[in-house]
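Engineer: Next up: some structures, all given as structure tokens.
Derivation of every value follows stated rules applied to the coordinates shown; laboratory data play no part. In this text the structure is predicted, and so the values were computed from the model without any measurement. Cβ atoms are built from the backbone, for glycine too; each structure is taken alone.
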Structure P
């Protein structure tokens, strides 16, 4: 492989079009083509970015170093498997697949062929999340709210695989302990899938996580709070702000005072960081930040939540 990484994007809908745009802006990357079954989408994106656009992704097999797979979840396994088998590295948008068995097959196929398999959990690249991961030591309680208005898309899966899975991935990186119990409630509101859900995870370490995800809320809210002995953290995903609160002094006899400390954060565009990580992994053959195994682990917990809804 030369110094220029040749990439393609399969599926250029709401998110895939941004993969394509960013690839045209990354140094050392050549966007070879995009593929989409929608003639209108592929023509619009191909014309705007001045690159070839094809209807059938199979025309690109064996022609690229790597691909972003941004098709609906039900097609992740088929498309990713085809490119891995053809010798390309693959970045799959979250969730990795619709089933754990399909995820395991892709992970095994990538390992046999020495291929990079990355999963698009872009929140992991959020500057505030990266700062938080360095500070959390022994979390005891985690509370997450990820809520927003109905987007009119992504309803091929319920809100657990659409939104909550972002936070499941983050929580698993912070807690680093086995999930021992899962409970959940959820209801469909404007689609035939579950649109709002709340889950409770219990870990072998004793940590408990409560997670609420909604795509039918009137306001946008994306926050995670992490509590550990003597300190708790409040992170806003959207603004990439991180504050910690720690005991410091007294407000009066026998009354402790919590002091707020703003944690310095390097604010970045998470998707650009994610795609740059993918291109660099292809070039250097080092593992990406979010591996296929990490995506599989988040999916496995998501499946347990869905089974209990």
Structure Q
């Protein structure tokens, strides 16, 4: 089988890891690392013996697949030429800045027979995968995604930067339309919202309470899922899962609580994500987060952003 020719556009914090992982995968050949900063492109490309480019123009004729890890506002401009050339594209989350841009990407992929995948990396976290396998008809979801301040991804707010991971997970777990959204948020260190809380109600009656901060002292990545007779606690950072469930009494008395701690592989989520992408490009199992899923998460994130603005306006100066 011929090696899959892959390129990475955007050699920043995340793009450098895409390049590292592609270069280490059997059956893949990293053919280019692209960044508008030629020094940065050369620095990352040199680690893996790949060519460095300062522009992706014309690269679509030389690749089978590409990761787009540029700032969100540039996702559509960078990804569209590849999709129109029939090249498989993995675009980092969020899929785009606007629903219109997301629609353009999805339409281009459909028209030109190209695969459009969205890099919601947390979906490939082995602990989250174990959570999804055990979660049944969620009634309440609580997520806390808190991190310390870092001078990156400041082109977007904390909802699109961090909370969107949990929006995507909640949408995939519930599998039903969103009925209503309420949210509050504040900016602290940047002009954009840095701390946010959202209450998302689904058509099933399930409620997701999501909190995200990028200025917290302690890093937290936790998701709790409550069902009628089951409670799941997932630590995304530690890649661990605890499952509490009610077990009926064999004698007709009160049920007992059974605690299980399933073994979770300590695999790198991004590696799992890229492996699934490569497998899908080769015609294997479908990639689990297609463009439509990325658009759905973006739509809820934008609704949350609107509710935050509404709440701020209602509270006055």
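Engineer: To which of P, Q does the computed value 2.8 (distance in nm of label points 7 Å out along Cα→Cβ at positions 188 and 244) belong?
Structural biologist: So the calculation was done on Q.
Engineer: Identify the structure, out of P, Q, from whose coordinates Cα extents along the principal axes in Å was calculated to give 73, 42, 38.
Structural biologist: Going through each structure in turn, the value belongs to P.
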